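No value in this document is a laboratory result; all are computed from the given coordinates. Please read all numbers here as calculations on a predicted model, not as lab measurements. Cβ atoms are built from the backbone, for glycine too; each structure is taken alone.
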Structure P
Amino acid sequence: MQTVEIFTDGACSGNPGPGGWGAILRIGEHYKELSGGEKNTTNNRMELMGVISALSALKHPCHVILTTDSKYVYDSVTKGWARSWQKNNWIKSDKKPALNKDLWEELLRLLDIHEVEFRWVKGHNGHPENERCDQLAVAQREKFVKVK
């Protein structure tokens, strides 16, 4: 199974508001950047979209080392919360509905295809790939800020 490094970040101006996401995929010396955004979204949706878009770009099952600065994404996956929400018909332990069900369903589907190891890094802390993903996300967000 091929190993792929993925780095992701999301950005949002207001919550909700215009947002963007950025991702970097690296296999050995091969490197690809992806980005996108939405006019009216939330930061957590953009964090999820970065991860989903990067994993969706893989053409076959891979071992993925995925680095994110999103505690929402990291904790929800590594602590088993998202699988629990799914098992409980998208109701959290506090009996409130889980947010972003559509994106979580897609991410969990992708996690069933790929062997993904999640790593968390502190955002805006000099991590080169995280900083670049932030630049990509902010550039996408700015496209929608100017459109207002």
Structure Q
Amino acid sequence: MTEADYQTFLAQFIPVYAAEKVLAGNWTKAESLEHSQQEMEKLLPQGIQTPGQFVYKLVNEGAEAVGLLWYGSPDNRPGEAYIFQFEIYEPFRRRGYASQALSALGVQAKAQGFKRLALHVFGFNTAAREMYRKSGFAETNVNMAREI
């Protein structure tokens, strides 16, 4: 990913992540953008040059950008590669790019010394949850809530 690609990613990711956290009930709308920005600054303080973090633009055979993948090593989980963001862009979904990317990630992360891949997916994102299950991921925690 180039620096220009990274800046585009940030501009798109921060408000989307903020909105998802509001939808999931984690943040209020008023605080969401600031919290989202702060999380990005904490996790990627040096942008794409942040040690231990890997941010990729996914491209197809024709060099079209089909998605993005960001993973890294969380501070308190040695041996674990954590997928912070994984997205296949809408026009390219259901063409096998997600499974290809996750398969390639498994090979690459293992070569980097990781023993496990982990991620978080919002409960409301049923399509992603099913895709991850088909790719061999299993739920390790489930949070539940109810409005009263």
Structure R
Amino acid sequence: MSNKTYTVDEARQKLQNYCSYQERSHQEVQQKLAEMRMIPEAIDQIIGHLLEHNFLNEERFAKTYVSGKFRIKKWGRRRLTLELKKKGVGKFNINQALNEINDVEYIETFNALAEKRITYIKEINKLKKKKKLEDYLLYRGWESHLVYEKVNHLIK
């Protein structure tokens, strides 16, 4: 880490670029400012500026995050909720973002993921095979009732 010090204007400009590059959570911005060794008053002032000029928007961040992780990493609602909570996103914004996921697309994605994954599991023992598929889907944050129902359907 460098020992460079920043003026409030330099830090504000740097954070505008940081937020313009990709959506950020309030926590990430606060952490970045702390790493730049800004004093609390400056941090509050800069975050206020970023919010006022729409560089920082928690609702937009949550929706973008959910959309990306669901489509690219195929995460379920439980994992998405957990990861957003870790990033300090509020319950209201988490729920708003999760509501953006189409229920039909959600189930289709889940089914496709489970059916694709089972082709990679080379286990012969049925119980071990079930366990491997369950663990994989649960780790990705899919709801347990969906997981157990699908696993029992795929492995008889």
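Between P, Q, R, which one scores greatest on distance in nm of label points 7 Å out along Cα→Cβ at positions 90 and 122? Structure R gives the largest value of distance in nm of label points 7 Å out along Cα→Cβ at positions 90 and 122 among P, Q, R.
If you line up P, Q, R by Kirkwood radius over Cα pairs in Å, for residues 26-65 alone, the top spot, with the largest value, goes to Q. A value of 17.9 for Kirkwood radius over Cα pairs in Å, calculated from one of P, Q, R, originates in structure R.
Computing relative contact order in percent (Cα under 8 Å, 6 or more apart) gives 15 for which of P, Q, R? Source structure for this number: Q. In this comparison of P, Q, R, the computed figure 16.9 for mean count of other Cβ atoms within 10 Å over residues 42-49 is attributed to R.
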